[in-house]
Structure I
Amino acid sequence: MKRVAITTLGCKTNQFESAAMSEKFKKSGYTMVPFSAEADIYVINSCTVTARTDAETRRLIRRARRLNPEARIVATGCYAQVAPEELERLPEVDSVLGNREKQDIIALVESGESRVSDIAGEKEAGPLKLESFAEHTRAFLQAQNGCNSFCSYCIVPYARGRSRSVPAEDVLNGIRELVANNYREVVLTGIHLGAYGLDLAPPATLTDLVRRIDNERIVPRLRIGSVEPNEISEELLALMAHSEIVCPHLHLPLQSGCDHVLQRMGRRYTTDFFLDLMQRVSASIPDVFIGADVIAGFPGESEAEFDTTLQLINALPFSDLHVFPYSRRPGTKAADMPGQVPTYVITKRAEKLRAAATAKKIEFLQRQNGRELKILVQGRDAKTGMCRGLSRNYVNVAFAGHADLINTECTVRVTEVGDSGVLGLLS
């Protein structure tokens, strides 16, 4: 029985696809082992968002070869899709597979073939099926793939192809299968989730999909992945506000708080629009968790433009931020733009943004103090007797409880927010 190890870089879509590949290997009689262990086959599911993630993929490939010099090393994912020749030149790599080839991972690994299809020609999402996930309480489900936006800093449309939606019935059936396997929360994911349904016949929207899931109550908790700001409709906000299953949690990529930078990025909204949206979200959904992405040091970003971004972030009710120091990505428009910001300046700006993010998160968590939250219990430390779980508005809480609470939703009153995290008492 051959041993397979998979490691994953990048987004939730990649994590979903790694889980689906793992499930395929198990069903074909392979044994899954950690990536740090000796395996017969190593699969590196790569990301190519930045040059740094490319370098990390190459590092993991070399690590796999050291772990077992006789193993088969397979590179797949977005780096493999956009630059297969680079990976094929690495002496440690045995085969390179594109994103479409994940569907046929078993046959391709067993044949030893390298294959990277033209992802731009893909017309349907054709998702990998998934009945289980590494976490035993929450699972990701891919509802959409690809992107049509072509932001100036982003290689993803070339790695993932055009936007393609999974038909609603397939999404619902996927959720039903996960629920049948005792998952209590499903996270809808996609590369450009807000574009869901526009390519279907007849066309549909993300709101239509969420409403169907909500109406059928097929899962206790539904969480929506990252959605572009200009694709959050009033209907979706109203649905989230009144739903008993949709979690009050949104991730809205900001990227910059300066209109001139947003224009250079190819983003399709203004800071005034974003400010108005944040106010509407906060008014519609009390205690909502709002996360965002922001890029530090985009080409041409002046000190004044950066300060404008920092001021906007400080003024908005974010709950957390993902800060990305700009990294020049060959193949994107931004890589050839004038005014590339020096690395040391990017680092300083990223540090300031992270400090703002920390302050925002502490402020959000402090607002939860004394409140009762519905917690999906994800695990328990037998030594301390402390359970840990996630609230609907994305707060990790620890509290004393029994092991039989795992994978149930219970009410916990927050009693302390401090350096050791958020603590609570079972109600």
Structure II
Amino acid sequence: MTTLQFPDGFLWGTATAAHQVEGGNDNNDWWAWEQIPGRIKNGDSSAVACDWWRGEKYRADFDLARALHQNAHRLSIEWSRIEPRENEWDADAFAFYRRVLTALRERGLTPLVTLHHFANPLWLRARGAWETDAVVPLFERFATRVAQELGDLCDFWITINEPMVYTYTGYVNAKWPPGKSDFGLAMRVLTNVLRGHAAAYRALHRVQPHARVGLAHNMLAFKPARPESALNRVIVRVQDYAYNRVFLLALQDGRLRFPMGSGDVREAIGTQDFIGLNYYFARRIAVDFSQPGSLFGRALPAQPWGVPYDDELLEWFGKGDIDPDAFYRTIKWLAGYGKDKPIYICENGICDRNDELRARYLITHLVALQRAIQEGAPVKGYFYWTLVDNFEWIEGYTLRFGLLANDRATQTRTPKPSAAIYARIARENALVNEPMSQ
């Protein structure tokens, strides 16, 4: 029997985001984006989502999470509910999130709370949101108020989810709100996001000196399509630096070093108590001089992994290779970068409508994670994305990452076979001859 043990006290959880599960978030920029025809696949809407807000279905979902032996859950607070108009605070929204956090605590699930998961209040959008310096004190005020109101139920915080994804999709490739394509503006947004994170970090610590505060950084593993090509290797290194490392390095030395200049953000130095990693796949990059916006590199189609990819997987993983070894290498790099700072895997998962690849994906990535831990990486927890099939941004309901299937007509949840495998791993705090499918 082969047993791969995880450290005592390891957190086993799943992750969700407010706009994707709550429903009824009609006061933010994502709701406005959904109203534009053609923006969301199949015309899908987040109006109901997983019915956490009106139907309070989170209680049943947390019951299932606990029954599946999870001991933690990552969720987010919707800014537009808490502060529906500038400097007006909604007591009912705070009461809702108190009920959510209390429900987690009652079930023995440690909450990890994200303050900004892509969505902005409409009043903030009208002021330019992250395009303007004014957002920094506004986000700081929001973080302060949330900690004051909810801090007795949570002291484990993520300020901002995936700064690079938010900036790139909203301000470079224009697929997400506000739908702009302006590299200079994107760099200004990224700088303000970093400043906002730093301000929120200090605000949370003023309210809760003992708080654990970080951010969730998405990383892609870039690989050369032709490893023998020196030029290909250089372009991969440049893409890796620009996407994966610029933001993280700025948290160490206070400089955002862009390909076309740099910015001074000294207030960001030392503003993470832990490192939050979101990792899904690797990309093979070919040299392509026709794509200066991608730093002269082009992502190649995904290589098959196990069963043939269905349309859902091709849509999302179409230019990404499922590569557990790249996950291992990413964690090892973060361990060196962080110098013993705790690491949490805040998102890792696969969209798989027939649940054919999820077990293999999950097990192979956890094997890679356990290997990194055995070699000294201080990883303290893992949050699978996601608990329940939900509203996946511009892809609507076509991508199904959940361990729980959701019948949207009845809001009935059904655990998928892979959920049982994850439950055994969490229960044993170990991988014990886990099957790749079930």
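Nothing in this text is a laboratory measurement; each read-out follows from the coordinates by a stated rule. Since the model is a prediction, treat every value here as computed from it, not as a measurement. Cβ atoms are built from the backbone, for glycine too; each structure is taken alone.
Given that percent of Cα pairs over 39 Å apart, derived from a single structure, equals 20, which label among I, II identifies that structure? Attributed to the structure labelled I. Each of the structures I, II was assessed by distance in nm of label points 7 Å out along Cα→Cβ at positions 112 and 400; the largest value belongs to I. Calculating percent of Cα pairs over 20 Å apart, for residues 80-207 alone for structures I, II picks out I as the one with the greatest value. Of structures I, II, the largest value of distance in nm of label points 7 Å out along Cα→Cβ at positions 168 and 200 belongs to II. Can you say which of I, II returns 4.5 when distance in nm of label points 7 Å out along Cα→Cβ at positions 104 and 392 is computed? Matching structure: I. Work out the source of 19 here, i.e. which of I, II gives that when relative contact order in percent (Cα under 8 Å, 6 or more apart) is computed. Checking each candidate, the match is II. Determine which structure produced the value 32, 18, 13 for semi-axes √(5λ) of the Cα gyration tensor in Å, for residues 192-359 alone, calculated from the coordinates; the candidates are I, II. This value belongs to structure I.
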